[in-house]
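In the part that follows, the structures are each spelled out as structure tokens.
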Structure I
Amino acid sequence: MTTILAVQHEDKVMFGADSQTTATTGKRYTHPNMTKLTEKGQYIVACAGDVPACDIVHHLWIPPNPKTADWEDLYVFVVSKVVPSLKLCFKENEYKWQNEKDDEGGFTILLAVGGIVFEIDDDMSVSLDQGGLYGIGSGSDLGLGALASGASLRKALGIAAKFDVYTAAPFIFKTQVKRVLNHKK
């Protein structure tokens, strides 16, 4: 229950997230330690959905560092190295996802590496969107609609917060510049 948005630009990716966490009881929490956007080495990581999964991703997972060859195809790197490291971290911390849980579970991760945003669903599928707009959480459809209509990231989060009871300010923003490969001729 959240709103996290990411916009892929040609030279960077920009993330924005709300700060509210809602317990299953309906009680709302905000605290600086309960961030939905973290920087982990060369990554920006965002997670929405099942709180235990998001806690593992934000606080326990150590993402792999891309090697020189990995920068050539970051999609393959995310599929072949990032996803297995996530699976291992979930296993080591006894988290069960997807079909192993009831229908109420599940999570979605947005992560940026090298200035490119990737969406990882709880079935561990990795997606890229040619349109460059990404959104996860209960208010993401509202935010995506606002972005598609020309709203800024801040304005889109404000619109989501106005109409989604599970989304609230303050909003957090992070930007990652796209890595430029130096090819020798």
Structure II
Amino acid sequence: MQEEVKNALDTLYNGGVILYPTDTIWGLGCDATNTEAVKRIYEIKKREDSKSMLVLINDANRIPSYIEEMPEIAWDLIDVADKPLTIIYPGAKNLAANLIASDKTIGIRVTNDPFCNLLIQRFKRPIVSTSANISGNSSPANFAEISDKIKKQVDYIVAHRQNETQKASPSEIIQLGIGGRIKVIR
């Protein structure tokens, strides 16, 4: 796994796009602070840049670095989550402008995956995570379901966990609004 992390890091530092396993489904990823890298993911997915993507971090204490104000309820939601949970926060900051939704929100997930944790810990920045599919197509449940079209467009494909056959699921998504408003998205 160390070699895979090193190769993925080299790609991220050079503004590249990786195809990697997460704590949910396989994802396309890049430096969440690099506008050009984020643009490439939109192009690979053939996705409108008005549809935002989420970011992964390895430590909940880093969330306040990327949003204007951390809602108190978020700490409780993160603590009690027993499945991967993406929270959409208002007031996104310090991220690539084309990654932040038009309403200034950003989805952030604290990952529990050992590979992602190590990668993000060493990279010291959040990483984009979006399903490894063309927009509008179904999300691949494992590596074998990822199209060759996607694989040919990325700069590095992580070898770790490619042989797993179990079906993965995307995260739950909750949106937090001003004044503690909570909306379940998925």
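No lab work stands behind these numbers, since they all come straight from the coordinates. Just so it is clear, the structure is predicted and the values come from calculations on it, not from any experiment. Cβ atoms are built from the backbone, for glycine too; each structure is taken alone.
Comparison across structures I, II (criterion: FRET efficiency 1/(1 + (r/R0)^6) of positions 68 and 172 (r between Cβ atoms, R0 = 25 Å, to 0.05)) gives the highest value for II. Quick check: 12.4 is what I get for mean count of other Cβ atoms within 10 Å over residues 20-27, calculated from one of I, II. Which structure matches? Only structure I yields this read-out.
For which of the structures I, II does the calculation of percent of Cα pairs over 15 Å apart, for residues 44-91 alone return 47? Clearly, the read-out refers to I.
Between I, II, which one scores greatest on mean count of other Cβ atoms within 10 Å over residues 52-59? Comparing I, II, the top value of mean count of other Cβ atoms within 10 Å over residues 52-59 belongs to II. For which of the structures I, II does the calculation of mean projected area of the Cα convex hull in nm² return 9.5? Going label by label, the one that fits is II.
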